[in-house]
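Colleague: For reference, the structures are reproduced in the following blocks.
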Structure P
Amino acid sequence: MVAVNSTMLPLGTKAPDFRLADSSGKFVSLSDFKNSPALLVVFMCNHCPYVKHIRAGLAQLARDYLPRGVAMAGINSNDVANYPADSPREMAREAKAAGYLFPYLYDETQDVAKAYRAACTPDFFLFDREQRLIYRGQLDDSRPGNDVPVTGRDLRVALDAVLGGRPVPAGQKPSIGCNIKWKPGNEPEYFG
């Protein structure tokens, strides 16, 4: 398992647009979240040990923050030809098994991952009401094998700040996880 850090997209960046389908074929767009006080976009997949490690914590985060008005979207940008465990059919199974309450979308072209400069799974991007980036980085300090419990502390602090009308703390640590599985010849320039 090779770990990759997130690219730390510059704060203040406008959320890149997307229109992606979930495993049932229902399309979800960035504009669907325009009235939310905050939007969390998570690049994730089914097979990554880092995502598996935070799976229950991510589902709990959604249960805690969706009722408070936070919008969430999970996006899988992996190459499913080489990683069939991440196919839309398997995404539907995983979303149900994990108890994800947010749309889990498939980025077949990988263009959305590139627009967000996503590098790893999981990779978290939190936007404010104007859909400007206010947090990018880790869920918390827990990693597979480090015996630190998954609490979502870092991301929860950011979410509570934005919902409370306070500035999000500036000290943001990059997320770490498996690299996005790029299609051959489709690796972005920022990755590597």
Structure Q
Amino acid sequence: MQDTELPPLPKSLKAQRTRQRILEAARAVFAERGFAKATAEEISTRAGVGYGTFYLYFTDKRQALHTILREIDDKLYQLGQVEGIPNRMGLGALAPIKVTISGFFDSFKNYVDVLKICHELSATDPDFKNQHDKVRARLVNKIKEHLLKGLELGNTRNIDPEIASIALAGLIETIAVDWFFNNHPWDREKVINTVAKLYYSAVIKA
């Protein structure tokens, strides 16, 4: 299946600001009404633009949602890309693991409204499932890179990096989904410490 084609970013600053207002309005309407009930007209009204203006930037509400999802991918799934922290889990330190996992959870929480819609649509819509699978693959591949670096440095357990990366990505994502989709009143530090220690004990040599 091909990816949904996204519109190019407008060249003028004014057009970029209008586009951003529409995306912010779309996110709010999707969260309040759900994707199925949301309309381009509602989004246009919320954004303070004419109905026809919406279609200058997006072909339909699906393209708008795909654009929102694509723009949050980098912020959510670049596990390990934390400023000031080496981009490798194989250094044998618990602190970098905690920092990167906490960053993932914080980003997931910030975008939980959109991510919840994406998860729901993935169950019935092959197009959104395809995008979700590709995004999740980025998380898996990032963890795999960390494990391969650890094997190279000699301080990661002798485990299959492909299988382990899928398992660890599943652990992190499952906790995030259960935590934020179900609004569990879990203590943030306790969650981060627990997941980080599980990750650490699973991959770092004693």
Structure R
Amino acid sequence: MDSGHYTYQFVAGNLALDFVNTVAYRSDPGKKQDHLQSAEEARQWANEAQLPDRAAIHSGAPLGPAALRRIRAVREDLFAVFHAIASDAPIPVDPLARIGEALHDCGTRRSLSTDGAEVRWTWRPAARNTDYLLYPVLVAAIELLTSEARGLVRQCEDAGCGWLFLDRSNARRRRWCSMADCGNRNKARQHYRREAGLR
């Protein structure tokens, strides 16, 4: 789908999981679509995600192929870790280590500075567009991984979806990434099967 017509969804309850969900139909090889294939798509996601440094991403040099590969590689490491958590499987060591290294790498390009009486984080001159995009995602990921909310990570039960989300429902029985999408589609499918069984 053309990035100009694709609207990213933010239904996961965590920025890192929403970032992972930039792959549509992840569990269906025939329909799978990666929506971080171009610099324009990356800028669009940063804007729709309301990233703190989205203006710098837009004003900087366009993300080249190597930068986009780095962004997608971090995304796939995040998926590997959170998918394992959602599946009650052991957390894979190598992707987890790479996530930590990526956060450290971005963090080395930040420094404390003063603005009058205020102290704030700023980016060093060596900061890259990938740092602006990945840093808030990685911070959200680490905060989730090191909190009790880690146990709320779920994967959509739609056979082809594969999206991840935090189940903060009262009964902890959320099944779908979105009732408006996978939920309604599966309810309609179940209804059709019941009706077909009556005939």
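Colleague: Who wins on relative contact order in percent (Cα under 8 Å, 6 or more apart) among P, Q, R, i.e. which is largest?
Modeller: P
Colleague: Here distance in nm of label points 7 Å out along Cα→Cβ at positions 165 and 181 has been calculated and equals 4.7, so which of P, Q, R was it run on?
Modeller: This value belongs to structure P.
Colleague: In terms of mean count of other Cβ atoms within 10 Å over residues 117-124, which of structures P, Q, R is highest?
Modeller: P
Colleague: Kindly point out which one of P, Q, R the value -7000 was derived from, the read-out being helix-only ellipticity at 222 nm (-39500 (n - 2.57) for each DSSP H run of 4 or more, over all residues; to 500).
Modeller: The structure behind it is P.
Colleague: Quick check: 14.2, 42 is what I get for Rg and Dmax of the Cα atoms in Å, for residues 21-100 alone, calculated from one of P, Q, R. Which structure matches?
Modeller: R
Colleague: 36, 17, 15 is what came out when semi-axes √(5λ) of the Cα gyration tensor in Å was calculated for one structure; which of P, Q, R is it?
Modeller: Attributed to the structure labelled Q.
Colleague: Work out which structure the value 2.9 belongs to, where distance in nm of label points 7 Å out along Cα→Cβ at positions 109 and 141 was derived from one of P, Q, R.
Modeller: Q
Colleague: Could you figure out which one of P, Q, R the value 1.7 for distance in nm of label points 7 Å out along Cα→Cβ at positions 125 and 173 was computed from?
Modeller: The read-out comes from structure Q.
Computed from the coordinates by the stated procedures, all read-outs in this text should not be read as laboratory data. All values derive from a computational prediction rather than experimental measurement. Cβ atoms are built from the backbone, for glycine too; each structure is taken alone.
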